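For reference, the structures are reproduced in the following blocks.
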Structure I
Amino acid sequence: MEGRVEKRDHQHLSGVKCVVNTCYYYASGDYCNAAKIEIQPNDASSTQETDCATFIRK
């Protein structure tokens, strides 16, 4: 993703749990307030090989 995606205050991304409290999109209660997220890379074969490309440090 290029740049920031829309941040929806008080509107959590349904079904997504995020515990990364240093992320711009993190909301109390382990919610994500990004309008959408992107997980990379496309050829990952385990959890350890993935990362959230939407992450922006607070």
Structure II
Amino acid sequence: MADDKKGFLLRLPPQLLAELRRWAEQDMRSMNGQIEWILFNALQSRLGRDPLKEPTKKPER
């Protein structure tokens, strides 16, 4: 199955990168997987729903 993920360049301060790397190692994830997990959880908290699913549309009046 083809991967539908899109890539992009992310520049981070060395200290932040080192902390993310340590966290990823503790959680036994890749750096990419860890960053994806952090972003997913942040969006889920902000939106109050799964960010990968289409939002439900409210009926128009």
Structure III
Amino acid sequence: MKKERIAQSKVTRRNQITIPKQVQDKLGKIKEGDYILFYEENNQIWIKKGELVEASNIR
């Protein structure tokens, strides 16, 4: 799999970042209140737009 950096974002003093427009376009329309999920696999972090599922609802 070829790695291609599509954007970058700088961390603020409050440890926050802005999701760059290029990333928003690839994830689909992102609006206030949407969840961005973070996954770890093989020492890499992946992001995905999604919904938060409470642990008590997972069976």
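Mean projected area of the Cα convex hull in nm² computed as 6.2: which structure among I, II, III? It would help to have the intermediate numbers written out before the result.
Numbers: I: 4.2; II: 6.8; III: 6.2.
The read-out comes from structure III.
Computing helix-only ellipticity at 222 nm (-39500 (n - 2.57) for each DSSP H run of 4 or more, over all residues; to 500) gives -3000 for which of I, II, III? Before the final figure, lay out each step's value.
Values: I: 0; II: -16000; III: -3000.
Among I, II, III, the structure yielding -3000 for helix-only ellipticity at 222 nm (-39500 (n - 2.57) for each DSSP H run of 4 or more, over all residues; to 500) is III.
Every number in this text was worked out from the coordinates using simple rules, so none of it is lab data. Since this is a predicted model, take the numbers as computed values, not measurements.
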